[in-house]
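Bear in mind that the values in this text are calculations on the coordinates, not laboratory data. On a predicted model such as this, the values are computed, not experimentally measured, just so you know. Cβ atoms are built from the backbone, for glycine too; each structure is taken alone.
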Structure I
Amino acid sequence: MEEFIDITKPALTVSDALTTRHSIREFDNRPIPDNILQDIIQNSLRAPSWKNAQPWKIHVVSGEKRNLLASKLSNAAKSGSPNPSTAWLDSYPSDAKKRMFDLGMKIYGVAGIERKDKNARDEFMLRNFTFFSAPTAIFISSTFDLNFFVGIDLGCFVQSVLLIAREHGLGTCAQAALGAFPDVVSSELGLPSEEKILLGISLGYPKADSKLNQFHTPREPMEKLVNFYN
């Protein structure tokens, strides 16, 4: 049975942020105050990293630049194939594949999209590149050689953004899709060639009346994944 929760109120504790956070795919057009954006990024920069390497560079895009990037990324997605800086995984264990498939079907169901309606599914996918109408997008890049530990560091930073955003009553969607066309982003932001665009986060205020926003993604029970030893 699907679980639905209210994600429009600020989270009061770290635990609250963790247990109520999920990806938001319908935002309203309210701009985020500059002081809140600065607070989210400034505090997220305290994320841990291997030997304090801090392998990230952060690009916060709003306003006209956000609109221009949304248009260019949408056009790239309609006319070309993804060319990410690091290859996306295409092999998962069978249990993970089942979870991923089940989640996709549940999201399409809540969004009112029939499984056989490819056009509707394609249109839904394209919304990634307009940041699901969020007023701000955060792009994360790195000049580091990419490896397992750099990936962990970047994950710590991304998680920090997601949780602090919840503290402010904001919604987020972390998206590999925003790293699908790194040349488009790098060109528009004037980044050097050695700086690799890896992923992005859509950030804004969730649409309050959206059933899709209220859908809470399921998790496996703790006893299936965790062992305690004494």
Structure II
Amino acid sequence: MDIGFITKYVPLYIEAAKLTLRLGVIGILLSLAVGLVCSLALYYRVPVLRRLVSAYIELSRNTPLLVQLFFLYFGLPKVGIRISSEACAIIGLAFLGGSYMAETFRSGLEAIEKSQMESALSVGLTHAQVMRYVIFPQALAISVPGLCANMIFLIKETSVFSVVALPDLMYVAKDLIGLYYKTDEALLMLVIAYLILLLPISILAAVLERRLRYAGFGN
């Protein structure tokens, strides 16, 4: 193991980790927004929107992110639409993540008994108030473990961003292996970098799940 090589190229991994984290966070935030909107369309059974959302979820979940990125980065320019590498990565991650977030939110919403909606309406609350103050807070608490698992999954999916010429963690590792044949050192730094990114989310998810279980959610 060449410690000197590792020390020399740690800064490259730090910069790559910053890029990976930035794109990952933006993609996750967008996927949360997409997922919430889609889950509400499914929950309220809006006829046309429900069909469109169901079709989107099936398409998104049954095609790899790699294929989606290839379509955005190499396919769209064929019809005159050019998107930057970073935009492709964010759109692809949000497109993939939105479907997973939608299913997680939907399961949380459907876990709430219908009688709570009826009781809240009977005391004079509007549908919007019932959703905001009664249904959604409980559904969110139930969905937290699934949402955190989706976030971890999406951060790991950023490893394919290198196909659209983004200098992310995987790109740096492959570049160093190709240039210097330092496979062990490059992969070791790659594993450590992903552990540093993912372990805090995993620990936070475990803590939140434990606290929610003690609070009576998710039973």
ask   = With FRET efficiency 1/(1 + (r/R0)^6) of positions 9 and 193 (r between Cβ atoms, R0 = 41 Å, to 0.05) computed per structure, which member of I, II shows the largest figure?
value = II
query = Upon calculation of mean count of other Cβ atoms within 10 Å over residues 177-184 from the atomic coordinates, which of the structures I, II produces 21.1?
reply = I
key: Label whose coordinates, when relative contact order in percent (Cα under 8 Å, 6 or more apart) is calculated, return 29 (choices I, II)   = II
For 0.35 (FRET efficiency 1/(1 + (r/R0)^6) of positions 129 and 169 (r between Cβ atoms, R0 = 41 Å, to 0.05), calculated) the corresponding structure among I, II = II
inquiry  = If Rg and Dmax of the Cα atoms in Å computes to 20.8, 71, which of I, II did it come from?
reply    = II
ask   = Which structure, out of I, II, was helix-only ellipticity at 222 nm (-39500 (n - 2.57) for each DSSP H run of 4 or more, over all residues; to 500) derived from, given a value of -26000?
value = II
inquiry  = Of the structures labelled I, II, one was used to calculate mean count of other Cβ atoms within 10 Å over residues 89-96, giving 8.2. Name it.
reply    = I
task = Give the label, chosen from I, II, of the structure having the highest value of distance in nm of label points 7 Å out along Cα→Cβ at positions 17 and 33.
result = II
Mean projected area of the Cα convex hull in nm², for residues 25-64 alone derived as 4.1 - corresponding label from I, II = I
inquiry  = Quick check on the output: 1.6 is distance in nm of label points 7 Å out along Cα→Cβ at positions 73 and 113, derived from one of I, II. Which one produced it?
reply    = I
